[in-house]
Structure P
Amino acid sequence: MNLIYIFASQKNLVKLNEKMTKAEIVSKISEKLGIEKGDVQATVESFMEEVKSSLENGDNVYLRGFGSFIVKTRAEKTGRNISKNTTIKIPAHNIPAFKPAKVFVESVKSNVLVK
């Protein structure tokens, strides 16, 4: 009986390396909510633009239960140009980053199979 339970529970786990495009996200949301794809597409595009705009202005975006889009500062460092065999100075700069919420991380850990 335990063996059947383990097999049945593993059936619901997700495979790694599956890719989802923006178009597939729009289609799924459209099907779930019964909204036209064009409207969903505009909403998704608008969401992404707002996140980009906020990060470009130096503001972080916090989505409870999902995660945070944050601006990280990278320190100045020395790099190497291998083809010319020279050192270069890489200036300090900001980059966008995503930090998932703990609930989100735990959900992925428990639902995605490890290869």
Structure Q
Amino acid sequence: MIWAIFVLLAAQLVGEVIARSLGLLVPGPVLGLLLLLAALLLVPKLADSIRPTASGLLSHLSLLFVPAGVGVVAHLDVLGANVGALLAALVLSTLLAIVVGALVFVGVARLMGPGGND
């Protein structure tokens, strides 16, 4: 179990070091996850050795959201004072995401042409 946690945290650390040293816009944990994926694909025994620990962590993932929930409850007065701006940001960002997704779909469909399912 300690080995598996070490592998997971080492992948995150390496990703963080790469992201910060190269000034990348991609977060370090995302790079670490990609590096971990590559390592797991290249070394199947590694995947077998960390699978039980990773499954255990994923089964208790909801516990990681408790601090965020406490933060929301602790700052209800601030959220209440800014409810209009928060709702506007949520609605506009959702609409923008839908519009951008539709435009990307249309653009890819045009690139693929009428016989795009070949």
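Values in this text are rule-based calculations from the coordinates and carry no lab data. None of these values were measured; they are calculated from a predicted model. Cβ atoms are built from the backbone, for glycine too; each structure is taken alone.
Identify the structure, out of P, Q, from whose coordinates relative contact order in percent (Cα under 8 Å, 6 or more apart) was calculated to give 17.
The read-out comes from structure Q.
With helix-only ellipticity at 222 nm (-39500 (n - 2.57) for each DSSP H run of 4 or more, over all residues; to 500) derived from the coordinates and found to be -27500, which of P, Q does the value describe?
Answer by label: Q.
By the measure distance in nm of label points 7 Å out along Cα→Cβ at positions 65 and 81, tell me the structure among P, Q with the highest figure.
Structure P gives the largest value of distance in nm of label points 7 Å out along Cα→Cβ at positions 65 and 81 among P, Q.
One of P, Q was used to compute log10 I(q)/I(0) by the Debye sum over Cα atoms at q = 0.12, 0.17, 0.18 Å⁻¹, and the result was -0.76, -1.08, -1.12. Which label is that?
Value -0.76, -1.08, -1.12 for log10 I(q)/I(0) by the Debye sum over Cα atoms at q = 0.12, 0.17, 0.18 Å⁻¹ corresponds to P out of P, Q.
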